[in-house]
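I've put the structures underneath this note.
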Structure I
């Protein structure tokens, strides 16, 4: 077995999207090769209703798939396929934009005003960019959870993990997406297929992700290996990008650690990306926006 080296640690950055939603972006709208087949991860946890209630009014997508995972509050949604609904704490919404869809996502907090969750974008391969749009919603009770003897918990959104299969199927990138909690002070080794790109996003507690090359903690982005200090922890809103290998190791801090672990097979295709539309060439991108102007975007 080979432990995955850690390429870097990235702190998510505050940004504003939609009609004025304050969120934190872990990655996106930059170099896509490191995270291929994933394009973007947004952390929309917020406890101030004025900073999220304006939501994400009607907007288009083409060429991608999105996975929305809600931890607190609700998100009301609707789309040009006629789907309507609401996803609540623990629920998942998966959307394949394919050839084109127009939808809206309107967050609503819980009784304490909390709106917590994440949205992950996965790229579609060229052969499926113009496939018919699809949509799926999974309730919290249908998401399998595994509890290991050492107290490690894993909610499996999609992919196979700890012998269980997540409920979301048919995503082109065939991702593994797992919500993992490791108990305080515990050290856990987790298998990850060697051929996949993988990252972890910490959203509660803190811990150390071990490095294959030396007994060092995670290096912060932009820091050389020689400058890396011992005992640096990955804490809330930290993203750890891994290099290749077939397992990773994490040691939870005194309050434990909870993180999303995502991996997927890289597409290794060219990316032409502007706003909510992701294609393979600039010509395809221009055509998509021309169709929006002409009213022929929805197929």
Structure II
């Protein structure tokens, strides 16, 4: 199970992103499953080398391409969960029927939603209804619920949106969820380099006792992630990160295109994951 106080999640539930890449690169989609296996092997390597991973590490893998890796992770007793949403779709649709298929024995369940305030209210309400249905199942099953929110930028100025617009919208979505008694165990959210923006999000999350936040990666570079970690440092709701492409994308594509061996790709992914943990710990030392 997850420890809500601190979570270092290696996230590899990407589906449509890999489909676009493999199609453009002329690589069979079937090979996406190999990447899921590489990520699992890298997590195991990191776990063997780090007490932090053994205590606080977690894996996010998808059922579409990573089903075998999920089964192997569960069999090994690793903290692992998967998504239930159909990838890249608004409003929310379930990937499988029933939506909980394969979730039994998971350490958590993840669902991604997209949001813009001008989208039709009926669609946004229906999306929340689906999330409440999922929350009820998770609570009955005793499985933590992780909700990922992606706030789409419209015509707003990019800098203004990143510093103030997105944090304000995230806070509003979280408060609207709480008003409907949608209270996940974990919010997986986009980071901000603005300390004021990070505090705005933290204030909304902590209006209910219990929920924590993980910062997602968006495939960003190291400098951007460091800035997000700086802004979130020490906030009561900040539990860690859930980052994937920034860790595994380059070594995985090198592997698929024959520029790196499997062993080299696994080692690189593990090292980058461990480096992120060190960066988080440097800003958020474990409290006695």
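When helix-only ellipticity at 222 nm (-39500 (n - 2.57) for each DSSP H run of 4 or more, over all residues; to 500) is computed for each of I, II, the one that comes out at -15500 is II.
Computing Cα extents along the principal axes in Å, for residues 79-238 alone gives 53, 41, 32 for which of I, II? The correct label is I.
Highest-scoring entry among I, II, by distance in nm of label points 7 Å out along Cα→Cβ at positions 63 and 271, is II. Comparing relative contact order in percent (Cα under 8 Å, 6 or more apart) across structures I, II, the highest figure comes from I.
Out of I, II, which structure matches 49, 43, 39 when Cα extents along the principal axes in Å is calculated? It traces back to II.
A short reminder: the numbers here are calculations on the coordinates, not readings from a lab. Values in this document were obtained by computation on a predicted structure and should not be read as measured data. Cβ atoms are built from the backbone, for glycine too; each structure is taken alone.
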